[in-house]
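Structures for review follow.
FYI, it's all coordinate maths here, none of it is from the lab. All values derive from a computational prediction rather than experimental measurement. Cβ atoms are built from the backbone, for glycine too; each structure is taken alone.
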Structure P
Amino acid sequence: MTVRSITPFLWFDTQAGDAANYYVSLFANSRILQTSHYGDFMPDKAGQIMVADLELAGQRLTFMNGGPHYKLDAAFSLSVACEDQAELDRLWEALNHTPSACGWTTDKFGVVWQINYAGLPELMRDQKHTNKVMAAMMTMIKIDIQKLKDAAAA
């Protein structure tokens, strides 16, 4: 048997549809593929979105409104590789609700994001650069691309 794909599946209490619509509005090449709704078999939820399948920047995800039994946390995050500071700033502003460090934040839906620089692997191409770049990154909440580049060049 061949695996067709692996899709991240995120469990929400009641906000899967709102989250899907919000994220699709933020990322190019994004769309909601389909939604299914609870029927009469769940009378307290009849008509509510049960599952939303979507693509964010070409990455397929599935969201489910499963109730309060499970919570999203930082053990799972969505990592976004931004090409420039303007895009990084835009997404940080849109997704930042509870910032952490090094570009990590939790949004208003409880999803943890890493908003980072796409060129980071290149900046850390050897251990000498890695140490400098990571030292600079450890001082940041939101990523400052120029400071990372300056650290790598120092």
Structure Q
Amino acid sequence: MLPTIVFTDVIREWSEVFMQRSMHDFRKFMEETGLSFSQINILMRLLHRGNTGVSEVGSQLGVTNAAASQAVDRLVQLGLIERTEDPEDRRAKKLALTPKGRTLIEKGIEVRSRWVEGITDALTPEQQGMIISALTLLTTAARATRE
């Protein structure tokens, strides 16, 4: 077997294992919180990118502003995000995580990270160093091929 084919197969297999585990943990988090995929996606966007508007949320989710607004309304009712006037355009609204929303989404990230920590504990420091080098190269190559 050619090295390129072996490399591709190994990457594909790792991706499969990682995604299956990640999606399992994600579904479990959705069930525990009663939140939809879209609602969790909104919370993650606010955590990682900061305040945003409803139209940006709709664009990210690939839904209409009305559909995005419904998801936002539920998160506001739950006390997970707050909606305030945009000081630059009073007709527009800005969304931000509340402390309760930040705590909830950070807890979800922490729970999902435990699996990775378990993998880390199963590897020697030398193996961890090799993987760090390989994943750094892979991440750089992946970023260079973004659409």
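For percent of Cα pairs over 25 Å apart, which of P, Q scores largest? Could you put the intermediate results ahead of the total?
On the way: P: 39; Q: 45.
Looking at the calculated values, the largest one is Q.
Among the shown structures P, Q, from which was the value -8500 of helix-only ellipticity at 222 nm (-39500 (n - 2.57) for each DSSP H run of 4 or more, over all residues; to 500) calculated? Please list the in-between numbers first.
Working: P: -8500; Q: -25000.
This figure was derived from P.
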Problem - Parent structure of the calculated result 10.0, given that mean count of other Cβ atoms within 10 Å over residues 86-93 is the read-out and P, Q the choices - result: Q
